[in-house]
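The next part holds the structures, each set out as structure tokens.
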Structure P
């Protein structure tokens, strides 16, 4: 994609379907006149009077306690500099989005049109009653220091300048763990800080709080080493000035143990790196390009422990590990400020989490067999689901113990459960899916590549590194569409009907005929069928010329399924294939099966559908909790339709006693954990959050999934094929580009998983 195309795509993302990235939505019923009379006049007067009696009641009757202001004047936006408050708004909205998806915190972004420190502070103070916390963002130094300092002194709600403290907290956690691995004492190590802005100052202060000694620290700015004998030093720079008679980064790095880069790209040479002490710790955090390239650093020193700000290398120092969870903990105990104790508690929580066994969900998301504490894993991954239950409690406890909390938490286990529950509305599963696909992209054949939307999908997955597309279709049309899309590449384009493909076509036809000649298929039939793209694509996957296949955008589901079944067939032990749809809902991910294949499955077939669904749920790194759905509950009806589901459950309980599956059960009981536990405490589902529903027939599964997918805020991925021997996935007719991108990522992950299983099988056979 050209630079202009990427620019256009970014602008469209922010502009459509409605401008911006965040919105305000009601949290109370508003359908009736009675609802409205409670929401506004006259009912709204009652909480107003209660707050007037005691201002603390504002936390009881309004959203103040879960509302953070993200505030900027646009003077230091990303690497763009002083671009003004309006131009900073997309960034502030983005910060609001991160607050919501990672910690379920609501945000109003506030852009203030002044560079005057006093005016800025006065504005924030005047609007502070609206909010439970203030997140300062993208304000240039040195003004940022004074603004934060004064607001913290003058307000009774948490205030944090994330540019200062976010990087400090995450890098401090990484530093503690890196020092442990290197077997070095923080009080003894020599530390070099490249950069003297807000982040660098805050980092250095926090390192000192953990025991680093001032005499062992050297800080550099654009003029070189900050020395005590330099004139006109700011208060912050003077704090870290060294008495050592050195001037350059080259000199500072000799025998240094730690390098922390918060400056510019490519200022550290291999020679400098070699001059550092044994087991050097290098945090090169300049973005997008670090102070020394990761690959170069690793090649130069095999004893290095390295972190960057980038997601494509191990040990990403990412502020999203910090600010959502710090504010979450602060808000939940009504902290009056975010103090050093709370920041240090966050550091320790992050450092400790990296040492704990990593959930399979995280391993799967990052394409790892087993992430474990070590040189390439010193801080948690940003999408580790445990962060929400680890960091906020640590911060909240520190707030209580340091005396800045106005409320307390009595049951910490219950609090952790509540934190996990908050994340039900957050569907990181797509991000996890994409990251997993990118870790080991596979060859995916697009059987309908001469359709514009399908080609758009191929372009996206190619440029994002999700998959390696093979384009099937009429070559001249594909090339024309590629020109239209600015899709420049040397990807393989195949037209099964073209003369140059005849040798391959004959090879596939022969293989297909040998497989199907006892089913009435002649060699002539086989050659004719191979000219059809779904047969040709299926054979590419079957012979190993492609790793996976996607199709179905322009043809009905059965039309695409038939060639796939005839050529590739079912996985060993599978009697009938099926399909599941992953629904991303406000309660979290929910799998619905069988949505596309089996019209009226038997009890045994239902049991197999449940087993295949369980495999797929695990592929996404989730623990399957499966409800077998009926109109009846646990034997309340003797009708054959209910009995079929009951029989399927019995089969599963006998054959797979470790599976968390039960039924027959009605959908509302399956999805309402409290109702289920109260009415049916004996059920295997009691105390578990159901994440998969197996419906008794195609009518019910398909209707429910399609009704659900049309609800606001619900996203569907699928149908995901279950039980195929090779990775093949079929789009819904007329699927959107986004849906097809997601399905392509699933095809890649499926291919990765099947490859992994095959390797394990081969190893056992040896």
Structure Q
């Protein structure tokens, strides 16, 4: 409470001492009066010295601040329009310029086409304006991002997932609203005004590795109906189907989204295990048969949005996630050979989950460019899991394992954020609290009931400021974690400072350094005091004694842009202090696999991205070599691993046609004693966009024999190697059809700025 009062006092003090005069207005087309988004607004003194600047928001509005009395010039620019200048004489107070209309330039009256994708470098993000060709060739928001080829991002063309080059997840937003993949897939590319890529998100985004925010046009009266359908031609068991509808009237809008993901494929698994008992060694070789992997995931949401365009924004969303997996990815039918004896093995799991949630968001826009954001999310998570394991051989009693779990979890997430522009700087401060209650019942061969209460509180303040070409940001956050299970409870505080320095050097050179300290709490499943049998040799066990982890990161980025070549170099060193990593030991004749706070974990990541555009409008080549180095230090182990790799793509666009070829080497990650090796993947796709509809065909791994993923465990007690592969993805042909039909008049407004969710069931799994 004392920290919160000090933070509140700081906010009041800064507001009371803020100086300067606010100049606001709205930039619009001089003929249609349509707001112009991302128009450049520059504020200069009477001698033409640049004082400040900004870009218009999603409603065409802008605000700049003059530090003192005097004469100023406001310059307004937008692609395809004539520049406008407004002289302000003896400015001595706030002023509203109203609607400023720009006239289309004579050279652009026929057609305005963005030939090159302008990139505006900010301290925490890049602002990208997609080219006309990139928009024409895209079918949805994901494929548009794929066409742009932003450095630092990797897009899996098979499942449409987006990650950083370091393998971290990417937070997606639409007009500032945190959104799902399926909601982004419903975006009509022609409606995208700009993409804000936060490659250095501050404390405001709660530790996200990267944020991609689509700024899109909206409707005043009218709406749209859209669909995006992908299905395997050679493998009909692969399908993704997305449908959305939206209707706006006046200040209100209703949106509905439904997404169905279907998999019915076959995988093979090969396992090679060694169990080093004190008095003997057991070696198993397991050769799997093609085994079904099947699931259906259905996500649906209905949202109501009220926006008066000036002061108030209310958004109420009801969401539900449904998952039914009758055949797990880890299922296997196999033959296990041990000392010349063959065993028949069957391992089957099924699961089902239902996660409804209610999200209530409110935004209040105050005078002097001040904003308050509030978000409350209530979630119920129901999950049911079962597993049947059998190992048999002639002349012996079969070994069986049966487990069943019913999970119930309730959570409430509340967050408040305050933002204010102060001269050339911006202050952001916030408070977030998460409270959850979990009741999980484990039944079968081992019965247990787990009740757990968990809480996490996070407060932060961050300041961003620019002086000429130099920008900096500094912030301080504090996190409290609390956990209670039965009589056991623990509490921990973690300070989270951050600093970022950036410099826009001459000749299109950009430099940035970022350092921060963060932390994370153990998952609820790791904290549970239950155990699950994995097989006749191994047991998976939770650890209620786990402590929260402190995380340190340093990174540096340098980039250079020209008309035909863009180059970006980045390096990162990070360290986890007492990370939660695996621990394996023998107890009661079985190998216990659990987690513990180990000594430390080091990462070194080096990446180079080179983009070559020999024919700016038609061809773009992206080459990304990288190198990862991992050092894992446990209480009784030390492991290192190096992973050089490469990603590359070439995109050809001509009018409404698009051809893209991509390839990725296997991306490796070491954590604890386990090395995970991702798939080697290459694809070729071609498509045509007819405006309101599009058609695209893609072939996966046309030059590869099989699609595989590998896991290597380095434990001295129980090492293993798992090779999982599927012929379903060999030369697989997929077909995508999409449509987007809209009606009504466009308008632009702001969207919600924060969003939260909870999907952690806390279930401890016994699968291998």
Structure R
């Protein structure tokens, strides 16, 4: 084990070198023969979307790993990304470590504050102290939102949690052509542009290979742990055009028929046990045959884009596999491939060329989506497929991401290790969960979970190893009890039974259910999950005593793992510690995430830029968002401008009528609300009015994942056809002050306290 404190010197120190004996500290050396570990964690990929799990989407790399390794048919996650990642890396349940939701919607309760403690050590922190090189590449999503910025502490960033190298993004999603990149502990720009052939997943593979090569240059035999977490296949679904076009017309049969075909292949391959029944299409997913010709054409193309995205990702993982082979270390490398939750329905019923619509509760338009059908998958779209494909992607199960029925929490899991798996190609049906990965890997490495890490006492590991299943196909699972909770939906697995209840999240009661219904009025369902994997036969009425037993056990588990208080409102109890009445910035600061950026949604504000013009200036003053949504204050042609980008549909611009005079001036943007999500903007040079415009529609709640910048642009520009960084004239911008009104707009004619309240997360 690597030392965490100074050790006693074992040599002799005389007066001179000649009468002294040196003694060197022990090197960090892993046990002889320790395998490399590569964990490939995909995002929003459903149980049925790998080729080896029944899909006709081409995933030759994953299929080859499965053919020579093992597929697990009964592997479970938490139903959402940050919580699953926390469980995988720590071996503890997501509420136990404070990650009951995604990091961006934390609340001030122990199970939900997103502030993961070092008492809950990650496998990276253990392996680096046992002689491993450790790298994380891709999506992280385990840093509290207010700490995901350059001015924050880094101890909940990857390099603060046992990883020696990091290249990726800290948040929940990013544009594949314009990613929000962090390299180790600092922001960087992509090495190429989309016009030069850039794609983030390819960049990820390049960097992972570099990290492996760097490690081998220094240590020829030191094992490595690579956490490889692509943004795929989370929205935006983006991939090089040849990968998308390879699927032209492949999904024209629609999701109903596609699902039946997939299920037949699952049964034939043994991925689903014989006797499993396919769940029925729910009433809120339209039958494919009921759709118009335009809808079928659009939705087929959206699925083609998704399939191309997944195949492209598979190809990049294939590059990692080939590189490990070139090192001569493939046989002694454990490859683990999985997804973090069920397929995502965040494209809504109609799909979207811009997923930000969904998070703003703005309905999609078939007409607008069709106009952009040829842009899907490109840098000019932020698209997501309709939820019919998400439902199909979770075949044979019910529901999807964020929900605790099997469709939300059952995912593919592939384990490949030629030196450790005696007979590959099999399927394992033992019950497993994300919390089991860490103890399984430690078990395979014969490393005991430490009582302390760097002097910090460790909480108990809550997962159980499934290492015994690698070479014993029929051995019983050791994971007998597992609770689930996500946004108010709950479930409990116990010894072959499952109790489950869907409780709609506020604002997302798409199935006709009532999100305001008290939790104690929920109607729980009961399934013998060992014999009914797809949750077809609800036994609640025939086994009421068993159901009550399961519900009581759920409450005990909830109390033990910090699940309470229950809450189905994403914005309620949100973190408001970083909201201010006045913000002051200097140009060139690192980008700020939404949690600490000025909140200008649905409220009036003033933006004041102090400049000293040498005669002519240009560039970005401040901006928040991207081409998908947001606003910017900037100078073009020596005139002040304000643009409000409404979800990529329209850009509303106010421009000054006269140039900025030479010398020191205050450039002012004043926005006044006239109705909910509507207002007027005025521009001033000092006190002189120079421009105005109506903003008939403002982005309600969410600009997307792109951050707030001062003095430059980053990512995919919120300003139409303006190339980043569009930096402000060197030395001319001194300070930017932002003064938002203290509360969101309310109609003064109606109830001043309650009328026209802004929705979730804006109060």
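Here distance in nm of label points 7 Å out along Cα→Cβ at positions 233 and 513 was calculated and came to 8.6; which of the structures P, Q, R was it taken from? Of the options listed, only P reproduces it. A value of 0.90 was computed for FRET efficiency 1/(1 + (r/R0)^6) of positions 129 and 313 (r between Cβ atoms, R0 = 35 Å, to 0.05); which of P, Q, R is the source structure? Computed on structure Q. Each of P, Q, R could give log10 I(q)/I(0) by the Debye sum over Cα atoms at q = 0.06, 0.09, 0.10 Å⁻¹, but the derived value -0.45, -0.98, -1.16 comes from P.
Give the label, chosen from P, Q, R, of the structure having the highest value of distance in nm of label points 7 Å out along Cα→Cβ at positions 265 and 593. Across P, Q, R, distance in nm of label points 7 Å out along Cα→Cβ at positions 265 and 593 peaks for P. Which structure, out of P, Q, R, was distance in nm of label points 7 Å out along Cα→Cβ at positions 297 and 505 calculated from, if the result is 5.5? The structure behind it is P. P, Q, R: which one has FRET efficiency 1/(1 + (r/R0)^6) of positions 289 and 321 (r between Cβ atoms, R0 = 30 Å, to 0.05), as calculated, at 0.90? Computed on structure P. Thinking of P, Q, R, which structure, once helix-only ellipticity at 222 nm (-39500 (n - 2.57) for each DSSP H run of 4 or more, over all residues; to 500) is computed, gives back -14000? Answer by label: P.
Since every read-out is calculated from the coordinates, none of them should be taken as a lab result. Since the structure is predicted, the reported quantities are computational estimates derived from the model, not experimental observations. Cβ atoms are built from the backbone, for glycine too; each structure is taken alone.
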